[in-house]
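Enquirer: Each structure below is given as C-alpha cells.
Every number here is computed from the coordinates shown, using simple stated rules; none is lab data. Everything numeric here is computed off the predicted structure, so don't read it as measured data. Cβ atoms are built from the backbone, for glycine too; each structure is taken alone.
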Structure P
Amino acid sequence: MRMLKVSVAGASGYAGGELLRFLAGHPMIEIGPISAGSKAGQRLGEVHPQLLSLAGRVLEPTTAAVLGEADLVFLALPHGESAAIASQLPSDARIVDLGADHRLIDAGQWAAYYGGLPHAGSWTYGLPELAGSRERIASSRRVANPGCYATAVTLALAPLAAAALIETTDLVVVAASGTTGAGRKPSESLLASEVMGSMSAYKVGGIHQHIPEIEQSIALVSGQQARLSFTTLLAPMPRGIISTSTAPVRPGTTRKDIVDCLAEAYAGERFVRLLEPGTWPRTSSVNGTNSALLQVELDEHSGRAIIVSAIDNLGKGAAGQAIQNANLMLGLDEKLALPTDGGAP
C-alpha cells in the first residue's frame, strides 16, 4: 500500500504540534504541507523545538490551495475558523476538524455558546468508542473531532446512559484541565506566576462551550433529554484532564451493575480502560498518550454513580483522537502511531 499524505492547518498550536509528533512516527503516513497563521514563513523548529525530526520544515500560509493536495486534511484551528477553509477544499476531501465548527447539530445551541458565529452544519462525530461510531467514521469524508472535556465526560457517562442505569437530566461534572487546554494565545491568566501553586474555576454557571456537545451525545445514546451542570477548573499543570462525573442511579442499580456496564462497553478497546478496584485515574498516567482511564464508585448515601476519568487533553482530547479518526477514514489500523503507555513521572 502506498504512503498516504496528510496536511495540517494550525501546525503552530499545541494540538497541531502534537499532531505532528504522532504523525512523525506513523508508518503509513507522509506529512505534507503544514500551515500556520501569524507564524507562516517560520521554520517549525522555531515554533516547536521538541520536533527535531521536522525542525527544518517551513510553515506555509493557511489556504485551501496549500492544504488541498493531500489524502486527508487536519484542521487544528481556533473555533470559528475551520468552516471557511473546509468550504474551499474539494468536496470529496477527507477532513478531520479539531475545532468546534461542525460538532453541534442544533444551530441555536451553536449560536448560544459560540458567540453568534454562523452555524456551519454538523459532521460525523468522531468518538470511535461510542456504539456504532466506528462504522460512521470509516465511511465519512468529514469528521468533527470531539472537544477535550467532552471526550472525558462522554466516555464516562454514555454507556450508563445508554443502558438506562442513570438519570440523564441531573448530570453533574467537575473537571480540571492543564493550561494547554486554553490554546497558545498569550493571556495574563495563563502566566506561570498566575497558575503555578494555585487552582481556579472558570466559565462557571452553564456557559462552558462543551455543555451542549456533551448533552447532545448523551441524548443521542440514551434517547432521553440530557441536562448537565458543568464546572471547570484550571490546574497548575501543562496538560491533562481529570473529570468527576456523577448522576442519580435508577432504583435497584448496584455498584456491580455500573462496573459491568462500563467493562462491557469498553471490553477489547485499546484506548479506554476501566481500572482495577481501588486504583484511581491520574493525569500523569496518560500524558503523551491516546489513552483514557476510568474508575467508578456508587455513592449509596446520595444514590449517585461517580465516574472519574483522565485523559491527555492534547492526546485523546485532540491530536491522538484526530489520528485515530484519520486512521479509520483512510482504511488503516486504528491504533497506528498512537501510544497507550504514559511517561510519568
Structure Q
Amino acid sequence: MKIGIIGLPGSGKATLFEALTKAPADTGRKEHGRMGTVDVPDDRLKDLAAIFKPKKVVCAQMTYFLPRLGSRTQDRVLAETLASRIRDCEALICVVKNFTFNGEPKPSPYADVAKVDQELMLNDLMVIENRIGRLEADKKRGKKPDEEELALLLACRRHLEEGHPLRKVPATAWDRRLRGYGLLSAKPLLVVFNNGEADPDIPVPPRGLEFSEDALVIRAKIEQELAQMDAAEAGQFLSEFGIQEPAAHRVIRRSYALLGLISFFTVLSGEVRAWALKKGSSVLDAAGTIHTDMKRGFIRAEVIAHKDLMAAGSYAEARKRGTVRLEGKGYTVQDGDILQIRFNV
C-alpha cells in the first residue's frame, strides 16, 4: 500500500516524509521522488508479545512516496508535475502550511487545501475529457462505445465542473470501469496541517466554509527531530513535554485507516505478526495474505479477538472460557482478530 505526500512548495512535505520514515534530511533524492516504508504502530503487538514471548515481533507496514517537483515556483501547476508520479498511490496526504517564519504573511491553510484540490480536479477533468473525446470519435466512425463507461465519464465530468472532488461521489468514481484511470481527486485524502511549534490545534475555518476532509495537526519540524533521536533520547524528550507518543504515529495510523485497512494477527514459529487487510475481507482473503497455499487448502480458522485473549490472560484460559472459536471461509475478519489457519495442500 502506497500513500503519496503532496502539497504546495514550502508546506513541509519533505519534513513530514522524514518524520514518518526516519529518513535523513536531503538524502535519497531521486529523479521522481523518495520512497520509505514504515511500521504501523500497534500496542496490541506488545500485549501479544507479553503472552506468547516470541523471538520476533513484526509490524504491518505501509509505504510513503514523496514526489520530486523540481521547480519551487508557487504558481506551478501541481497536477501537471504530480499526476504521473502519484497515479498509482492508493491514497494521498496533503500537507498544508500553518506557520509563519521570519515575518512571512499569515498562512491561509484552507485556501491552500482548495488550491491543491483544484489542481487534482483539473488533472482528472483533462483525463476524462480526452477519454470522452476518443469514445465519441469512435462512435462517429461506427464503433459502438461502452455506453456504461461513457455515462460514468460524463457523470464524473459533471461533478468536476461543479467543483466537487470525485472522492465525494465514491459510488461513481470507484466504479470498476474507471479503475485504470487513476483519478487523483477520487483517492482518499488526509489533510495534515503543519503547525508552528507552539500551536497544537487545527486552524479555525473561515466563516461560511464547510470543511469535511479527514484532518489532523502535526508539528513536522519537532517530529523530524524526534525521528532522528535514538530511543532513549526520544523517550526523554516526550516525557519532558508530557507527550504520550510522537504525532507521526497518529499520522501513520490515520493513513492506515484512510486506506480502509484493519489488522489481524498470527502467532507462528516463535513470531507474532500483524497483517494488513482490507476492512470487510473474509478469512479466506486473510489466509491468502499469509500464504497462497493457506488460501488454496483452507479448511477453517481458529479465531479469538484480541480483547478476549487479554481478558483471559492466556490462550489456554481463553479456550476454557469458550472465546476461541472455529470459523469457515465465509467469516468476515474483524480488526484485532488472532487467526490460526488450518489448511491442507
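Enquirer: From which structure (P, Q) was FRET efficiency 1/(1 + (r/R0)^6) of positions 11 and 91 (r between Cβ atoms, R0 = 25 Å, to 0.05) calculated, if the value obtained is 0.55? Don't jump to the answer; show the numbers that get you there.
Expert: On the way: P: 0.55; Q: 0.90.
This value belongs to structure P.
Enquirer: Out of P, Q, which structure matches -11500 when helix-only ellipticity at 222 nm (-39500 (n - 2.57) for each DSSP H run of 4 or more, over all residues; to 500) is calculated?
Expert: Values: P: -7000; Q: -11500.
Checking each candidate, the match is Q.
Enquirer: For which of P, Q does FRET efficiency 1/(1 + (r/R0)^6) of positions 267 and 283 (r between Cβ atoms, R0 = 25 Å, to 0.05), calculated from the coordinates, equal 0.95?
Expert: Values: P: 0.55; Q: 0.95.
Computing FRET efficiency 1/(1 + (r/R0)^6) of positions 267 and 283 (r between Cβ atoms, R0 = 25 Å, to 0.05) on every structure in P, Q gives 0.95 only for Q.
Enquirer: Same structure again: P, Q: which one has distance in nm of label points 7 Å out along Cα→Cβ at positions 51 and 179, as calculated, at 3.6? Spell out each step's value before the answer.
Expert: Values: P: 2.1; Q: 3.6.
Only one of P, Q returns 3.6 for distance in nm of label points 7 Å out along Cα→Cβ at positions 51 and 179, namely Q.
Enquirer: By the measure FRET efficiency 1/(1 + (r/R0)^6) of positions 195 and 323 (r between Cβ atoms, R0 = 30 Å, to 0.05), tell me the structure among P, Q with the highest figure.
Expert: Result for FRET efficiency 1/(1 + (r/R0)^6) of positions 195 and 323 (r between Cβ atoms, R0 = 30 Å, to 0.05) over P, Q: largest is P.
Enquirer: To continue, here is another question. So semi-axes √(5λ) of the Cα gyration tensor in Å, computed for just one structure, reads 32, 21, 20; which one of P, Q is that?
Expert: Structure of origin is P.
Enquirer: For structures P, Q, calculate distance in nm of label points 7 Å out along Cα→Cβ at positions 139 and 315 and state which one comes out highest. Write down the numbers at each step before the final one.
Expert: Values: P: 3.2; Q: 6.1.
Largest one: structure Q.
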